[in-house]
Structure P
């Protein structure tokens, strides 16, 4: 949640909650503050850290969230899973983007880190126009190259129960404060 020292969210919190829940359901933890981002990414423990910048846009709903979720059904996955929501926890997402050197802001997007270093970055342009299965296949190859943790992140039975919010961002009500 935001406080008087952070910028307020752009969208109604209740309206975006189902979009958050999709990632939480498959094992992601939310990064709500810049400090939480630092504590998650800037760790020298030889663990891989997957961070998805979530978004209200249609490609997040139709491809990114389902694709990332499907990739996490693989037998090799990252050690830690985190997400920040663009336009919601704006200061936290700005901090995530500071770790993604050399790329302009992009949401949705997926980044893989190890020891605070960026190993792989999937930009919005790598998501738009691709199916969830294509995104999952790309991420599985990345996981095989860099990760060692045993997957899946949740059981196949749990995965079958995950429901995806298919909404266009232009229909999400703005935050009224």
Structure Q
């Protein structure tokens, strides 16, 4: 129970501290339930927040085995070694699927070493230069909130909560309580 049409995950980085927050809605398209299992978590040195499917999130949280980047080129590591491990994890767990001959996973945010990445359904890895990102049905509202607070003195944890509150207020499939995790 979950889809991109029902959730909001936000991420913020200042180049050192990473913050990822998420809501608690789970939906099958007809019914929205507030769940106690979090969409945001830490796996080793990685902070993650997922959309698309709770099953995908469970696999990322409990079955993904990938070490810390072993190179100075973290972007290269993320699009090769990290994504290879994600693909293996989702395939072994029975989640990865093929559509029109292309392997598909799901969408999630991941942060490592002060860098924030957006991983797409097709496993492409985007590295934001804005210092923030959002995914899920509430992403546009959340991005507006994150943009409007980017130069304010408030901390990243509070910015994440404000963005999630805005998404919950203005988007049908986003629900509190919100979970926010940070790493430095």
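Annotations
- When Cα extents along the principal axes in Å is computed for each of P, Q, the one that comes out at 43, 38, 28 is Q.
- Origin of the value -7500, where helix-only ellipticity at 222 nm (-39500 (n - 2.57) for each DSSP H run of 4 or more, over all residues; to 500) was derived from one of P, Q: Q
- Mean count of other Cβ atoms within 10 Å over residues 13-20 - highest-scoring structure of P, Q: Q
- Among candidates P, Q, the computation of mean count of other Cβ atoms within 10 Å over residues 61-68 that gave 14.0 used structure Q.
- Which of P, Q leads on FRET efficiency 1/(1 + (r/R0)^6) of positions 45 and 101 (r between Cβ atoms, R0 = 25 Å, to 0.05), largest value: P
All of the numbers you see were taken from the coordinates with simple rules; none came from a lab. Just so you know, these numbers come straight off a predicted model, no measurement behind them. Cβ atoms are built from the backbone, for glycine too; each structure is taken alone.
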